[in-house]
Structure P
């Protein structure tokens with residue numbers, strides 16, 4: 001199929017392809033071309049979703065999150081993200097979408113598929129589709145061109161239907177303006193804060209502590225614990241057994257050439273004259289004039305670094321405006337576009353970004369370059385050595401695992417393989433400290449095993465483990481004497497919070513009775529603070545981020561300027577009074593109208609598509625096999 005496309009050729013390049021393919025298929029899944037196996041995950045209107053299809057989509061989704069979160073992705077996050085449920089939902093929705101597209105008679109031609117693939121940058125070398133690269137990259141993710149093309153066809157078919165479904169979504173100018181006003185309105189609030197820590201004369205009695213413990217004893221239950229033994233296969237221990245040939249080095253260089261390309265970099269300084277995004281035209285022009293005056297001083301020979309220390313209003317002021325070396329993608333577009341068009345030593349006219357007006361001086365320009373094979377040799381040898389060592393470690397772990405059937409075998413086989421059997425003390429689900437970053441993953445495995453049960457091969461932190469749980473210790477509620485200090489501290493904190501709420505409530509009662517906020521404050525000798533103007537999505541001056549405070553502040557109006565309900569925030573309990581409510585400047589909407597309309601349109605399209613999918617899902621017969629959670 002698609003023979004015309006496959007005749008294109010070019011040179012080899014590779015770097016982002018695996019990520020790109022993972023992203024493409026993390027929603028649509030892969031494997032629809034494959035015949036469905038007898039084992040299945042779900043059935044959608046008599047169409048089977050097979051285990052192979054599910055597993056590949058699951059792995060792709062894991063890889064997507066791994067690239068998004070990096071080393072911070074752990075088992076706890078994976079559980080919170082509900083990967084299994086996400087995978088199943090995506091596959092079911094994709095199946096329904098394709099079924100509906102076929103009912104409507106939508107079609108995708110081979111020419112459309114071919115055109116879409118040859119246009120993918122990941123399959124191109126020097127802007128031309130590269131057939132060798134195409135086949136090699138698909139091979140790396142265990143797909144044939146026929147399989148990939150069939151899945152691409154399904155993706156295009158789904159896109160066609162999605163465009164039809166969302167095509168009716170529109171955003172009016174009134175909607176865009178309402179959203180702009182809602183997001184950019186600012187308020188200034190007077191507030192009284194009742195801090196729990198200010199109530200220092202609270203000392204719980206022994207009887208109160210005992211009663212509190214009795215009511216809250218589940219909160220003081222100890223964690224369940226386990227003990228385990230394990231063997232570890234560390235790739236570093238196998239590196240001495242690895243050799244790398246010249247052919248392997250040359251092949252790696254050819255197939256991973258993008259890894260050895262260095263982007264163009266610019267080294268620069270800048271002077272920033274800040275301007276608020278909502279500033280009026282007069283303020284904008286005044287800031288630009290100041291930037292032009294500084295630029296003229298720099299061009300006349302004054303030291304740019306000293307000018308930056310004197311006039312810049314940016315965070316690099318104290319460093320003479322020094323930004324270091326950066327690629328074009330690392331800076332906001334207007335700034336980057338200008339800096340990368342300049343020569344070393346050149347000083348720019350003022351450049352406008354969302355931060356204000358910048359004057360840029362380029363210190364040096366480092367052109368794009370590609371390392372030669374010899375320059376990249378050491379890096380490639382290390383990569384190939386690491387890969388081979390990891391394979392050897394896994395192969396040995398697999399051989400060990402195949403010979404391990406009972407608890408005694410773990411110790412016996414460890415001697416055969418010249419490995420030490422390591423023991424942990426009792427540990428909670430947070431894991432044994434000796435495992436470092438891998439402790440939570442280790443704990444999850446150990447807690448999932450029965451006593452004396454041995455895990456299969458587990459990769460944790462780049463090493464391979466076989467883990468045996470040797471003892472489990474159930475959670476229990478301790479005697480009060482064991483946690484008395486902790487219970488007393490918790491009760492005191494609660495009593496202080498209750499007292500703060502009680503004081504705020506008493507003041508709120510006076511407000512409801514018609515007494516003025518200022519009069520109550522004066523009568524109670526309370527301190528009034530003022531926030532200054534802030535937006536809904538901004539940090540509150542003097543307070544920081546506090547959603548409860550923000551919600552209450554923007555609920556106030558000139559007609560109902562004083563809040564009659566205490567607001568329980570992070571720092572204590574607040575009572576609020578509106579000092580000022582300010583609408584955003586009208587001319588700011590003109591600058592943001594297009595961006596806002598695009599944002600709202602995407603949101604509407606997502607809602608329309610989701611509503612459509614919910615309706616189709618309700619009409620569909622979906623059966624999920626036992627063992628898979630929908």
Structure Q
């Protein structure tokens with residue numbers, strides 16, 4: 001079995017940092033238990049959402065498609081091939097999810113719509129995990145950590161594909177490893193003419209990550225990326241308007257340092273993300289422009305002693321926005337921008353973790369410092385491994401998130417802002433069991449979240465029949481997640497996985513809310529992979545979705561006066577990939593929505609029917 005040993009702070013498995021790769025060891029079998037303090041230093045537990053090695057033959061081309069099958073995630077897309085999508089975690093909204101790239105927080109302070117618009121393609125992503133119990137600002141429902149790693153120590157990879165609706169994709173990536181130094185780089189371009197009127201898009205990505213083990217100087221981890229995308233937004237933000245358009249550009253970077261000295265470990269990180277956004281109500285005529293800066297810094301220290309591992313640390317974030325309509329009005333405009341706003345936030349925490357032979361436990365306490373005052377946050381967790389391959393877990397934690405700049409300031413002919421919004425808070429309880437034996441794996445999770453001061457857009461007739469940003473309600477959310485599978489490396493049947501997720505939410509306020517009750521009530525997915533004729537493989541995924549709630553349907557595009565209320569209907573999706581591989585070459589054909597199902601995730605915005613693409617991948621290296 002081959003595993004990646006990650007940058008450690010001492011010998012304990014409790015302090016493995018899940019984001020920095022140092023070396024590869026080959027061993028026959030390994031079992032690891034215990035709690036991890038990284039990548040979010042006060043995190044409690046990790047739930048896998050995607051694994052590149054296990055799901056490499058699956059018919060997925062984008063991060064959104066890969067996450068769609070996970071029972072913990074509700075991916076609500078507005079267009080095809082990852083054009084624009086929101087990530088909802090366990091009944092939470094897209095604004096309630098923290099997004100990390102290799103353990104660095106790149107959540108956008110303006111709106112969660114932009115948070116996971118990261119310049120990383122699926123070939124560079126080694127895994128995605130859901131992190132519970134991050135008691136800092138922003139992780140109300142949890143944190144999604146996207147991890148990148150090279151396919152091989154040294155390689156060059158070229159991929160090209162094309163298909164229906166003028167779809168084209170090209171990707172060049174590779175890595176070089178020499179001694180203590182490693183660098184991963186990738187650049188790509190994806191485009192389409194669109195599957196219906198005004199759904200065309202283009203997307204450029206560039207990403208590089210370099211690591212260096214400096215010995216006594218410590219371990220250094222640098223990443224940087226750039227993304228530029230534009231897309232026709234038929235009905236994206238107002239379902240009756242087919243002529244909207246959007247352009248976004250994102251640049252980001254971070255540097256992290258880790259140093260171990262005996263029983264002590266030190267770490268520091270600094271990050272920066274800039275995001276530009278232009279939105280056209282009518283394509284070709286700019287309506288809203290935004291220029292957002294998000295700066296972060298983090299410092300922590302671990303001590304591994306007889307009683308366990310104690311961690312103390314803190315982080316700081318600065319968010320600033322220039323905008324045409326978000327923030328305070330400027331006395332003198334800054335270029336296109338007439339408004340601006342800035343805010344500072346910080347977190348301090350203390351955590352202790354202890355592992356015994358079959359047990360482990362951890363507790364953390366911290367305080368968040370925000371413009372709204374201070375909030376004391378905490379988390380507790382425990383695990384028990386009574387037999388090989390079996391692990392039981394329990395945990396509880398408090399979380400929060402601040403209003404975004406959009407929540408506070410956005411106004412339009414249909415919406416009224418609210419400057420009196422305050423942070424949302426929640427307490428979550430979770431029980432879990434995982435079992436792994438030979439080729440079989442099973443897991444079950446149950447959780448309950450009690451949320452208060454929930455922010456949403458509420459329909460108000462007393463305000464001119466407009467949507468008003470407010471927080472008059474609480475949400476109690478209960479969920480169950482089941483997953484299991486069979487995986488082998490040889491034979492005809494290589495992999496079978498089955499998962500199911502269930503959510504129910506109770507809102508204790510009688511109001512008409514825009515999105516809080518549109519949760520994914522039932523979700524089931526089955527994946528099968530078979531190999532035949534020596535070099536051929538076929539992977540199929542079938543999934544069923546049943547969403548709670550309703551939406552307003554507009555039968556005539558451009559006519560807002562003619563509408564009707566419709567309930568979301570259950571739907572079934574079937575995707576497949578036929579693949580041939582020999583040496584450095586891999587040929588594949590992907591077919592998504594094979595049954596040509598008509599469905600929508602948000603507000604009646606019709607998503608693509610049957611879509612066929614094919615491609616070739618060449619990988620040179622070792």
Structure R
């Protein structure tokens with residue numbers, strides 16, 4: 001397990017067990033060494049180093065002083081110097097007890113882990129294991145380190161072949177830029193920029209657009225004056241269609257705690273004034289690093305509020321039908337630990353969560369993990385492996401919907417102090433399964449009579465389970481929409497707006513996958529208007545409704561309830577296979593099945609009429625199996 005350097009240091013001095021026995025007998029050198037120990041207790045580390053140096057200058061074979069000096073260097077963030085000091089001591093070829101040599105190997109192991117020299121760390125662990133006393137091998141720190149070393153050995157044997165690439169200018173022009181997120185089309189990148197390391201330096205959300213002609217990212221600029229303010233704004237997330245933005249802002253006048261989450265909606269292509277997400281989401285402490293599901297219905301974020309498992313945990317909140325957000329819940333102990341879990345990223349399919357943790361076994365610092373949803377629950381996290389993870393902190397991972405690149409933040413340190421941070425990317429390994437390929441459908445929702453854009457609700461539904469996979473809205477000013485969804489068989493798209501007839505598609509049959517210019521024309525409700533009632537299924541030569549018809553039937557019920565003054569004609573149609581008399585009878589029986597379902601669910605029978613037209617009203621020629629399937633349909637007409 002990964003531990004803070006100060007903790008490592010304090011732990012190491014606690015199991016040394018020197019008492020008053022040393023490898024030398026020079027009383028003056030021993031006194032200097034003991035004075036160094038006293039300074040350590042006072043946390044006067046630089047002064048302690050000088051004492052250990054002085055003891056070594058008096059007695060060059062004093063291994064205990066080399067060890068203490070090296071430990072301080074490790075805690076101060078200088079693992080390379082710690083190794084150098086330890087090797088100087090070992091170079092004296094002093095005859096020393098095995099336990100002391102084991103402690104020096106233990107120090108070098110920790111130092112090599114911090115340097116990312118994993119092979120050397122493994123060798124030092126094996127050496128330490130054979131030298132340190134048996135009692136220490138029974139302790140939790142030893143067992144955790146044994147687990148980590150075993151994990152590292154295994155991961156190095158199956159590492160990924162990836163090349164990390166710093167994003168080219170005009171990106172990466174600020175002192176700090178971090179937490180990159182992209183829209184589903186990978187043409188817009190948002191990130192947090194900061195002008196310097198000091199607390200007073202300002203944070204804002206910036207955006208860059210990808211130029212498909214020149215194949216480069218454009219100059220970054222402030223996302224909007226309505227978003228960025230005199231306060232700090234950063235660590236944001238955006239819905240797949242680019243219409244919902246959630247971000248962190250700190251010390252705002254209306255905040256509940258140190259940092260809160262705020263939400264803004266894009267209406268008529270303009271970002272609206274952000275609103276605090278409220279007490280159901282925010283707390284009196286730190287709430288940050290949001291990740292919004294592709295359809296904008298689930299929000300994940302990190303918080304150090306009470307009720308967690310320790311440190312920072314990952315929490316989630318659900319968007320309710322009225323647009324409000326439910327009380328945040330902890331994601332549970334499979335993901336969260338007693339240490340920090342931060343920077344969640346829910347992948348576009350809503351089934352895979354990436355996050356950074358220092359509480360699960362890893363390489364060092366914060367590692368990136370993946371947890372998959374199975375039967376509605378997150379499974380045990382899996383480390384993303386080497387070299388995605390290494391000895392540095394890894395966080396703020398974002399993987400494109402196209403699965404081509406993963407974007408992340410890499411920090412540059414100088415003498416253990418953060419100096420810069422940059423945006424990087426790498427080709428995401430195919431070996432890491434991201435589930436079904438995602439489809440993108442783009443288009444516009446328009447008024448069929450006037451051509452004017454409509455702000456409508458678009459719902460993608462799994463017809464087998466009657467569950468909504470994704471839900472989006474078209475833009476009220478342009479009518480444009482972008483939908484992202486898994487390529488599942490048997491799924492339907494429902495486009496609905498109060499005052500209009502619904503538009504219903506079967507995704508497979510209507511070939512909507514990756515369509516870029518789908519014009520959805522909605523017809524205002526009026527007598528004589530008619531629509532095809534898609535996704536109503538019957539077995540061959542049967543009139544019993546199949547279970548996959550539930551989604552369309554429920555929406556017809558809602559339509560009737562929303563328009564209580566209208567009556568409808570439910571009409572059945574067939575292809576031209578078989579006798580016309582039989583086809584008319586079959587089409588009527590199928591229309592009657594729809595009518596019976598509506599009556600059973602509260603629609604008064606006087607509002608419903610049925611007819612069976614058989615094959616007399618084809619919409620396409622019956623000259624192919626595909627066309628005959630189109631002609632087998634149910635229609636609904638306003639009367």
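No lab work stands behind these numbers, since they all come straight from the coordinates. Computed from a predicted model, the values in this text were never measured in an experiment. Cβ atoms are built from the backbone, for glycine too; each structure is taken alone.
Numbers below:
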| read-out | value |
| --- | --- |
| Per relative contact order in percent (Cα under 8 Å, 6 or more apart), the highest-valued of structures P, Q, R | P |
| Structure responsible for 5.5, with distance in nm of label points 7 Å out along Cα→Cβ at positions 106 and 282 calculated and labels P, Q, R on offer | P |
| For -0.72 (log10 I(q)/I(0) by the Debye sum over Cα atoms at q = 0.09 Å⁻¹, calculated) the corresponding structure among P, Q, R | Q |
| Parent structure of the calculated result 3.0, given that distance in nm of label points 7 Å out along Cα→Cβ at positions 290 and 570 is the read-out and P, Q, R the choices | P |
| Computed -15500 for helix-only ellipticity at 222 nm (-39500 (n - 2.57) for each DSSP H run of 4 or more, over all residues; to 500) - originating structure among P, Q, R | P |
| Which entry (P, Q, R) yields the derived value 9.6 for mean projected area of the Cα convex hull in nm², for residues 178-321 alone | R |
